[in-house]
Structure I
Amino acid sequence: MRSHRVLLLGVDKATARKLAQVSKKHQVETASGRSIDRALAAIEKVRPDLVCVPADNEFYTALNRVLGARGLRVPFVVVSEKITAQQFRAAVEGGAADCFGGPFESSQVEGIFRSALTAPMAAFLSFQPAAL
């Protein structure tokens, strides 16, 4: 598997640090904050192959809309230290390729990243969810 650019976008620092430690096969970049403008700037700068976002439905739904309007597509996964069933469902319904929580182990993270990177088109941030 070739090295991919993974952007941890708005993920809390402790989680980002853990993901970066177990994802040594990839170039991992982080961007803090959950501002849509900052998120767009980070995506345009890094040009990631995959984006990890926090379990914040409002954030990734808004980002999804803006990227879709610009014609940009990038697969994304929702990540949280402790993911709930409700967050998992919202993530999948919101177009996420996957959703996962801690503890973060190398084989788990690599498997999820590999799956997300080969996911069908519906798992891209530009995916247009059903009417909200």
Structure II
Amino acid sequence: MKITPADNWKSRVQGFSGRSNKVPPLPFISAGKVYSVYGISWKKDSFYYSDSPVVQIFDDYDNLVIAPLLVFEIIDGLLPALWRASSDENGFTICPDLFRRDFFFDDVSEKEPSVLDELRELRMQIEGSGQD
């Protein structure tokens, strides 16, 4: 799945506040750039994004981040075969199994070498498959 920021993406971000009652930080993305999506989730009453679905992408600084889907336009809706869906009483998630592992995002933030290697491999699989 591929997305690109909508022409008015910055003003769309300003429309979110969620439970925080604050405008969320702007993601480091660039107008006109195409981003591969690594997961989609929707949670009731999100801290920043209210009831908007969010996507997981690599931003312009190569950080794995979440951003509200509604600030993007979908330019390729084909979902990767590597994704799995799950749901609970608070929402749903569609993403690779790797992202479901305990402490995965903590390990990414802490730059755990083995986890970064797995993430690099996942990126090659998704981006190289033509199914993103």
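FYI, it's all coordinate maths here, none of it is from the lab. None of the values given here were measured: they were computed from a predicted structure. Cβ atoms are built from the backbone, for glycine too; each structure is taken alone.
When helix-only ellipticity at 222 nm (-39500 (n - 2.57) for each DSSP H run of 4 or more, over all residues; to 500) is calculated, the result is -6500; to which of the structures I, II does this value belong? This figure was derived from II. When volume of the Cα convex hull per residue in Å³, for residues 39-94 alone is computed for each of I, II, the one that comes out at 76 is I. Taking 1.4 as the value of distance in nm of label points 7 Å out along Cα→Cβ at positions 7 and 79 derived from one of the structures shown (I, II), identify that structure. Among I, II, the structure yielding 1.4 for distance in nm of label points 7 Å out along Cα→Cβ at positions 7 and 79 is I. State the single structure among I, II that was used to calculate distance in nm of label points 7 Å out along Cα→Cβ at positions 87 and 103, giving 1.8. Only structure I yields this read-out.
Each of the structures I, II was assessed by Rg/Rh (Cα atoms, Kirkwood Rh); the largest value belongs to II.
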